[in-house]
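S.K.: Some structures are shown below for you to check.
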Structure I
Amino acid sequence: MNSNVNVRVSKNTGEIQEGYIPSTGGKISYKVAGTNKKGIPVLVLHGGPGASHDYLEPLAELADERPVVFYDQLGCGNSDKPDDTSRWTIAWFVDELHQVRKALGMKNVHIIGQSWGTSLAVDYLLTKDPKGVASLVLSGPLLSTSRWIEDQRAYIAELPKEIREIILKCEDSGEFSSPEYQDAMMAYYKIHVCRLNPWPECLNRSFEKLNFSLYGYMWGPSEFTVTGVLKNYERVDRLKKISSPVLLTCGFYDEATPTTTKHYQDNLPGSEIYIFEDASHEHHLEKPQEYLKVVRDFLRRAEKGKDRMI
């Protein structure tokens, strides 16, 4: 993989290359694992919006076959954080993705998106020239906010009465910063976001770095209370326009429920689906070896043009 001359590399130790990509909005922090590998690179898109790439670092194990590229979206992690909400749009982040790919010279690329990163990946393929995208992996996909909200409401109805009542009361009053709402939110997250106890250090790092202003502006105060600019995000009717091979993954207890993820698959001709048992939204952390095995197999078959095997 060749680096564009505009990329400023700050450190290159062994097979890990880190640096910054200049973009129209500021410097974008990136990291490449497996820089000396010859396979088609993987570009990883983190969730949030407003998170960092840290919680996806286990995907670097794919670098034994190919370069794996991580970057922090503008306003996130180690990237610049301009105080300008006009940049917090899907179109902005799609263009940023385009700039990252161009700067790092990824003529051919696999894209793995997780959560909000799946929205970003899908809009990239729908609005930019998707030439050279060898495949798309959509993990814990968000492709319809209306279905996401419906699914979270159903999950909330299954919570213990005292937790459910706290959530509903705080949503009515708007007291999202109250300790009781935060506690109820975490109780929910431990069921549907990550079921590991304790949470992995890389996931804690991403939560510690979360840009709450960006997250709140684009999404809302929590995963299940949606008030931001993505509240009208709907792409199911346009999925049939995507021609690259697609793998959708979710956990059995995922916020992106198996039923909804199957609905997305039904609208993506030729796509595949894999559901991880006893796992939730962060199934790549809960079932890391199973996840890597499934993804490796899919990437290899996508490159060879083989029929579905999963």
Structure II
Amino acid sequence: MKNAGKLRFGLCCIFRREPIKFRQVTAKTLLSFSRVEQLLRLAEICLHNVNSLKKALSFVAENGIGAFRILSPLFPRLTHPQVGYQLDELPGVEIIRKGFEEIRRFRQDHDIRLSFHPDQFNVLSSNREQVIRNTNRELAYHGMLADLVDAEVVNIHAGGVYGNKESALERLKENIEKLSFPVRSRLTLENDDVSYSPKDLLPVCESLGIPMVYDVHHHRCLPDGLSEAEVTERVVSLWRSLGREPCFHISSPRNGWDSRAPKPHADYIDPADFPSCWTGLTATVDVEAKAKELAVIDLQKELGLHSNKSGE
């Protein structure tokens, strides 16, 4: 299959083979130290992660990969109620900020699209006020990170149904409208494989002027009567109306489509799972495969796409 458009493929968060690692730390570990020691350890980890992100972006640029999804806990435990912190509290913060300036320049120079995908406990349709407060705090953190690295997308799922899908969607819309600009301007909604199909989310996205990230694997697991071509057309139209590049997710089922469990992701992408209606588009396709960078590079070769750069 040859691709005539300007598809860029995205690598998600971590690496299978490349020696590029992001470090984490638990709140329990931090609580065993004094506050001074906590901040020293956190500063060391944060700087390590910033440097790892620089290496990650160098790798994707060298391999013609046009997008990278950044691991959410780039700053571990920043929003934790007991060990949380502000960036400026960290010793040596000026070095960390300089690293972010380098990341922004590199991203811009190489046209790499950056995104975040906060954990699924971030739910704006919940009927519990505490969940909404926690989600708002986490999304504000992602908005801050997105500003620092010049990321364009903060992508979330709609959440649960809570016994009444229509009411849940109304809460979702109300809570989205309350978000701060750094989050609201980057927010996208993704269809899932349990509760919310494209048919559920597209009206919400279209009414709010928020893009939808189309996960075709999820749609195949939770069909809704809309064809992949129909969803793609509406998703692309919405993104383009906002002057932005559409974003899709692709994955293949580890156990095969005929199995009782088609939801888990395979190591690689079967080219037969790539929607024909995406060929020729200018869009980002995040590759959600267990083999990570190996899967992205393999899919690029399968589709005859070796660079995200126009004309190459």
Structure III
Amino acid sequence: MKKVLSLLFIFLFIPIFLYFSLDRENVDINEFRLNSGYQELKLTEGVTSYKDLGDKNNEVIVLVHGATFGSLAYEEYVNVFLENNYRVITYDQYGRGFSDRVDTHISIELMEKQLKELIEHCEAENVILYGVSFGAAVAAKYASNNLENVSFIGYQVPLINSANVPLLSIVKIPLYGDLLSRVLLVPNVLKRIEEYEDLMSEKLLDHYVGQFEVKGTERFFKKFFLGNAMGNRLNDHNIIGTNSIPSYFAYAEDDLEIDSKLVEEAIKSYNNPIVKKYSGGHFFSSGIEKQVAQDFVDSIKK
């Protein structure tokens, strides 16, 4: 009997205690988005926080952020685009930043639907897309299904197929997946920016960490990583390239999260794309955001 109780204590009671005691989520999304400076739009699956900036008569750049950083990380890009007389739409995807933590089937189709509904709400036509990392996957998915509404597409460190996410397999462990996600996966996602903290503003750093305190974020990320969101986008790139949409790629050959060989395979689908190679890993743009954004603008005008 003592042995049974000991085993229950070790494998049941302690995990349950740790799961609840380590819960970092104590902020409601409505509280988190107070004074965010973003507009709020109720779409089919939930509220999307977004900004629609610049002259509505100008060409439109829609900026799509990556898997963990929300759109706040790209303010420097937005400023450069505005300075070059573009209208800029930027937004937080579901589960990140100031947008709702949706509790539904998390998929690339869901993210594409959110982008499509936002673009339609803003009545934006012939858009220029700029996607970063996972955002590039969303942009490619949208463009492949809406060829007539995309005039130019840019990809920065584009996710082509299954980014290297350390510890991802732990969320699949029966019974203990939720606990291990809370103890290891989310802290690991938070840790990935440590070496870039000196290049980030205090505002952005607080926002990045703070979004993981919003109720429902951990559940969202578990579904996000287990779903098809990070699946293969090579077919999307083939469709886009076959239809001769002008394109731009910026990536780093020393990126440990995105396989540069897959990026180069995707590039082959395009006819004379503009390609920029950098060093500095997945976050090569940290500290040189204005330069990268201006380079993209210059590429559009060529």
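We did not get these values from a lab; they are worked out from the coordinates using the rules stated. None of the values given here were measured: they were computed from a predicted structure. Cβ atoms are built from the backbone, for glycine too; each structure is taken alone.
S.K.: If percent of Cα pairs over 16 Å apart, for residues 152-223 alone is computed to be 54, which of I, II, III is the source?
M.R.: Source structure for this number: I.
S.K.: Upon calculation of distance in nm of label points 7 Å out along Cα→Cβ at positions 128 and 240 from the atomic coordinates, which of the structures I, II, III produces 1.5?
M.R.: III
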